[in-house]
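Alright, structures below, take your time with them.
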Structure I
Amino acid sequence: MPGTLQDDLAQRLPLIQDAFAAVLETYCEPGAGITAICENLGIHRKLAWQVRGVAFGSDPFKTIRMMPSRAGIQTLAEALAIRAGGDALAARVRHAAATFEAIVNEHAEDRASLEMLAEASEGDDQSEVRWREQAFRGNSFIFGVQARVLVTVLALHPSSRRNGWFDLMQVRGLVGLTRVRPDIRWLVGQSVIMDDHAVARQPVREALDPAATAVMNGVPVLSEFSSTPAPRLARTPAPGGMMHDELLPAPVGQAGQQTIYMGEVIRDLGQAFATADDRVAHFGCAVRTPAQLLVYDHLVHRELFRGVERELCVFGELHSPATFDDSDLLSTRERLVRLGPGLSRARCAELPGHHDMLRTLLARLGWNADDFEHFRVRMPYPPLPSSVMIRHDLPEPRPGG
């Protein structure tokens with residue numbers, strides 16, 4: 001049974017690199033650039049770049065992605081064969097290529113699969129984003145819709161009605177939503193309130209724009225921040241305590257592009273301290289729409305959850321529509337960023353007017369923006385289906401509280 005890819009590369013990759021290094025050491029000056037390698041070996045620039053990359057690569061996972069194709073190996077071997085002493089080097093290069101093919105056959109179905117394994121193993125942030133971008137493009141075609149930006153804002157404020165409880169303002173937006181195919185009905189909002197045991201609860205919800213909500217069949221649309229003419233929407237309950245907000249069909253392409261913001265406040269969402277049923281808090285958003293970017297702003301009143309350590313968790317939801325199980329965690333490179341008190345750093349290049357919208361909505365509830373601590377998650381091409389969550393332990397109740 002073959003060992004791990006890492007072990008195999010540690011054993012066999014140096015032999016491959018030695019063969020390519022011998023070619024450069026024989027026919028090129030030390031430190032030769034790409035142009036000099038091309039001239040001395042009689043090969044094209046891409047192949048020269050690959051030969052040098054393999055010979056001197058320090059990261060094994062990046063080095064194997066530099067390996068020339070079979071056609072490139074043939075070109076290099078033929079170029080060596082017409083040079084003095086080149087037959088032996090050509091044989092070494094062919095043997096190196098055969099060694100690489102053996103690595104491919106033992107660890108992957110083909111070279112493309114091996115390169116994917118290598119990118120996943122090396123932990124390269126840009127590689128992760130490239131793969132997610134490919135998924136975004138594929139999902140846009142498959143599901144027939146895409147958005148430029150997904151927006152989630154959650155603001156947590158002490159309840160004015162129940163001591164030790166808190167209210168939640170939630171704002172969700174789809175900016176630049178475009179249909180790729182006609183007759184697409186699309187879920188633009190999905191929310192559920194659950195305890196640690198995944199038991200759904202039904203709290204009181206109040207729309208931030210009641211007049212627009214009445215017109216939009218109960219969907220809490222923020223008309224002043226959404227596109228005109230107003231999109232057609234419907235709100236329906238779903239199994240498991242879910243609430244679905246659905247966007248009805250519109251024209252494809254730029255002609256039917258829409259921006260939809262929805263906002264509501266959930267009163268007495270939960271207790272601000274640990275209980276028998278709730279010891280860990282999860283706040284976040286469900287990703288169900290292919291998007292170029294997710295911006296999640298998390299605003300916490302300074303009187304709530306003092307001293308907790310927050311972490312960003314991205315849960316894959318192929319197996320469950322709402323999971324907090326660590327076995328469903330996806331590997332992502334993004335981190336939760338603390339922006340400080342108030343809204344001084346709330347501006348976002350991709351969302352003109354975002355800062356003003358936050359200040360307006362907080363003021364509408366009588367909440368002082370300067371009383372909040374601001375955290376943000378930026379995630380290019382967020383994976384779907386998933387939930388992007390901020391998780392932390394709930395503090396223990398105060399003595400006598």
Structure II
Amino acid sequence: MKKLLILGDTGKTDRLIELAKARGIYTIITDDRDKKQSKCKLIADESWDISVYETDTLEKLSIENGITAITCGASETCMDATRKLCKRLNLPFYVSDYAWEITNDKLKFKQLCRQYGIPVVKEYMPDISLGTKEMEHIEYPVVVKPTDSCSSIGFHLCENEEDLIDGYRDAYHKSKTNRVVIEKFYSGVEISLIFGFNRGESYLIEAGATFGDRKDDIPFVFGYGPADCLGRLEKELFPQLSKLFNELGCYEGIACIQVIFEGDEYAVTEMNYRLPGGASPIQDYMCQIVLDYALNEDYLASISRPEPVNVSAYLVSLKPGKIASVEGVESIRELPGIAYVKINMEDGTVIEPDSGMRRIFCIIVSAFPFDQFKSQISTINELLKVADECPAAHCGRR
């Protein structure tokens with residue numbers, strides 16, 4: 001029997017486990033949290049209480065237990081741990097060292113984009129001293145962020161020099177390599193393009209647009225595809241992206257390209273070579289791509305590629321605090337058109353300041369098109385109540 005080890009309980013880990021078990025695969029999950037915090041340990045065939053960072057221990061246990069495949073969900077940390085462990089055990093992992101290096105460094109990725117004629121956001125590169133001469137050429141608003149962060153950690157939207165100095169220093173300290181990039185702020189729609197790879201062939205799985213308030217980079221509504229501008233991007237951008245994917249060695253797996261608009265102008269901002277973290281009506285298909293490669297199987301050959309769908313999602317983020325209680329989730333599930341509600345936190349969860357996208361409490365997916373779904377947002381806000389343990393405050397939504 002094949003044995004699949006999954007590192008960490010992160011986005012889509014539950015679906016990876018359930019889909020693997022449906023294939024007859026024995027599943028094991030590991031991280032250093034108990035079953036109350038790591039709930040996927042309750043559905044896997046076996047669980048280990050070992051951190052994903054303990055590569056030596058996991059290598060030894062994998063050999064002793066006959067592990068035949070290793071993968072993980074939507075997490076850069078777990079992807080890096082999976083990459084290292086697979087190399088130790090000579091097991092397949094779809095991201096090469098070169099692709100990992102480029103896609104996890106925003107500046108290196110932008111340099112490669114320029115090489116293939118892909119438009120990128122204008123950037124400023126001042127020194128940490130933020131000298132006057134370097135600052136005087138900056139046109140506000142700008143975005144400042146670490147070059148190597150994820151989940152919007154260290155991200156700041158800066159309207160003036162004071163904002164920039166504070167944001168730069170925070171981003172600098174949140175960067176593992178103390179490297180920061182300052183970029184022009186694009187206020188238009190942000191498009192997510194999700195691609196699958198099959199023996200070097202890239203194909204679009206999903207395209208969607210982000211709407212709403214982006215302060216602190218926490219969008220509150222995400223409208224799934226097909227995006228209105230998709231036809232233009234397919235004509236102008238996809239040929240260059242194909243060359244980029246070839247350069248990176250994207251032979252198998254799944255990746256997400258972020259594109260942002262400012263009027264008619266657009267630019268590529270980043271690439272994540274992993275499962276996307278957001279909810280999707282075709283997330284099972286995405287997970288099957290990852291499982292096929294890890295298990296050396298070809299399940300996807302037996303099913304059709306999904307057609308673009310038109311659904312919407314509401315991402316509810318919380319202010320810093322500690323969750324005391326939650327009300328209204330079941331009432332939201334009963335609303336017309338609601339297809340899926342994923343809760344990411346529970347009572348007792350602490351929401352830290354400056355935690356970026358990790359502040360997202362839940363994702364509510366609707367089968368209604370965006371224009372129809374957005375009329376329900378006020379109803380959802382009235383129904384959903386998340387109380388803070390602090391008696392004088394509430395962990396209210398943004």
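Just so you know, all these numbers are worked out from the coordinates, no wet-lab data involved. Since the model is a prediction, treat every value here as computed from it, not as a measurement. Cβ atoms are built from the backbone, for glycine too; each structure is taken alone.
Where is Cα Rg over 2.2 N^0.38 Å, for residues 161-264 alone largest, in which of I, II?
Working: I: 1.18; II: 1.28.
When Cα Rg over 2.2 N^0.38 Å, for residues 161-264 alone is computed for each of I, II, structure II gives the biggest number.
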(request) Looking at percent of Cα pairs over 39 Å apart, point out which structure of I, II has the largest value. (result) I
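Could you figure out which one of I, II the value -8000 for helix-only ellipticity at 222 nm (-39500 (n - 2.57) for each DSSP H run of 4 or more, over all residues; to 500) was computed from?
Numbers: I: -10500; II: -8000.
Answer for the origin of the read-out: II.
If FRET efficiency 1/(1 + (r/R0)^6) of positions 249 and 273 (r between Cβ atoms, R0 = 30 Å, to 0.05) is computed to be 1.00, which of I, II is the source? Write out the running numbers ahead of the final one.
Working: I: 0.05; II: 1.00.
Considering all the candidates, the number was obtained from II.
Taking distance in nm of label points 7 Å out along Cα→Cβ at positions 41 and 297 for each of I, II, which is largest? Present the calculation step by step, with values, prior to reporting the outcome.
Numbers: I: 5.3; II: 2.6.
Structure I comes out on top.
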